[in-house]
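Engineer: Got some structures for you, see below.
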Structure I
Amino acid sequence: MDYWATTMQDDCYLIAADGWKAKTYRIIETNKKGKEVDKGWACDLVPKQLVVNRYFARQQAAIREQETALESVAAQMAEMEEEHGGEDGAFAELDKVNKASVSARLKEIKSDKEAKEEAEALHAWLKLCTREVDLKKTLKEAEAELDALAYGKYPTLGEADIKTLTVEDKWMATISAAIHGEMDCISQSLTQRVKELAERYGTPLPILTGKVADLSAKVAAHLQKMGFQP
């Protein structure tokens, strides 16, 4: 019911009004200076990601690989900064660790033979920084290319394509994911409940009765020693 209220109801209104049509529109926002800025595009009935998933999975996978590579480089840079960030580290003389400051420091110690290790660390970081810049540029270009491919795909979509994207890829996929998520929650809840019951009733009643009798006898013996008579 939540999905009907948030999404499917609006989709049905669109279909009832316009038929099975996937209309794109530009997202125009007004900035602080009062100027209108184009923030891209969208489609209410068939969101961009659905078209990408079905028709441009290869390009999307390539972008995911580039994102992973970028994250790896960023992690290596952060690790180097932490490793060489102490008082005696290669970055100790830098106010900020960035391309400009590292390049400037390398010029300062260019002729200093005693700063060989520092220079090696700075060069290694600078190489990673260059790699990061290149990856960001490549990633941005790939995302722009994918965005253009997806945008250009909409006019070619027929009614059957739009039905498939809307019903199967959007509605059914979302409902299926929600059902499986609810089933997982119920399964985890039942598992936890069974575990609690197993712990609670793991000891047979005769053993519990015997333990109670033994404890009662010990308590009675202590009471007798203290002068209490039953």
Structure II
Amino acid sequence: MERLRSLAELHDEVVACRACPRLVEWREQVAVEKRAAYRDEEYWGRPVPGFGDPGARILIVGLAPAAHGANRTGRVFTGDRSGDFLFAALHRAGYANQPGSVHIDDGLELTDVFITAPVKCAPPANKPTGEERSACRPFFVREVDALADVRVIVVLGQIGYVAAAAEFGLSPRPKFGHGVEAVLPDGRTILCSFHVSQQNTFTGRLTGEMFDAVLDRARVLAAA
């Protein structure tokens, strides 16, 4: 109950945050100008909290909301191609009740998985500054603290890896690479994957089989 209360309070604080002027301006500009395909939709245009199973043993860490994905729908990885790839894989692995998610009220539920990002607002060119990452860090710290059952942290890409390694006290930090594992001082494991971005999935740098293997390994580590 305390865990649910902590996550609910954090959710409200994240959504209300206006700490970074550049990110506030960008996310709200995108929400007004919109992409032509979504011109009739009302954009979220605010910071995006993490979501999933509060009792999760697996934490998936991305980078930041997509301008016309989570910044539009209000939920991480929801409504864009990256999310299509991620949720299909989670469904194959039994962690999601459906293979896709297009909006926040479409019935998607996660089991044993929580998904978040160390930066909560959509950044211009998908590149948050160091100051912006630092400003968001307290939210990420509190999210991690509330997820007391997490045993495996699946990081998507280099930035997610750096954020998770810093938060969980991983030093020295092994070089990032797909499938790289690093055991943390408290016995938990960071498990690396290439990001599920279109740039990686459309070019074949990250295939469904490769990501399925990461989730299979996460399941084994979470049960250890």
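Engineer: Where does the value 0.95 come from, among I, II, when Cα Rg over 2.2 N^0.38 Å is the thing being computed? Walk me through the numbers before you get to the answer.
Structural biologist: Numbers: I: 1.91; II: 0.95.
Corresponding structure: II.
Engineer: Comparing I, II, where is distance in nm of label points 7 Å out along Cα→Cβ at positions 110 and 182 highest?
Structural biologist: Numbers: I: 6.9; II: 2.1.
Comparing I, II by distance in nm of label points 7 Å out along Cα→Cβ at positions 110 and 182, the maximum is at I.
Engineer: Next question. A value of -21500 was computed for helix-only ellipticity at 222 nm (-39500 (n - 2.57) for each DSSP H run of 4 or more, over all residues; to 500); which of I, II is the source structure? Kindly include the intermediate steps, with their values, before the conclusion.
Structural biologist: Details: I: -21500; II: -12500.
Here the read-out was taken from I.
Engineer: On to the next question. Using the calculated result 0.95 for FRET efficiency 1/(1 + (r/R0)^6) of positions 166 and 214 (r between Cβ atoms, R0 = 35 Å, to 0.05), pick out the matching structure from I, II.
Structural biologist: Structure II accounts for this read-out.
Engineer: From I, II, which structure was Rg and Dmax of the Cα atoms in Å, for residues 22-101 alone = 21.2, 61 calculated on?
Structural biologist: On the way: I: 21.2, 61; II: 13.6, 39.
Computing Rg and Dmax of the Cα atoms in Å, for residues 22-101 alone on every structure in I, II gives 21.2, 61 only for I.
Every read-out reported here was derived from the displayed coordinates using simple, explicitly stated rules and does not represent laboratory data. None of the values given here were measured: they were computed from a predicted structure. Cβ atoms are built from the backbone, for glycine too; each structure is taken alone.
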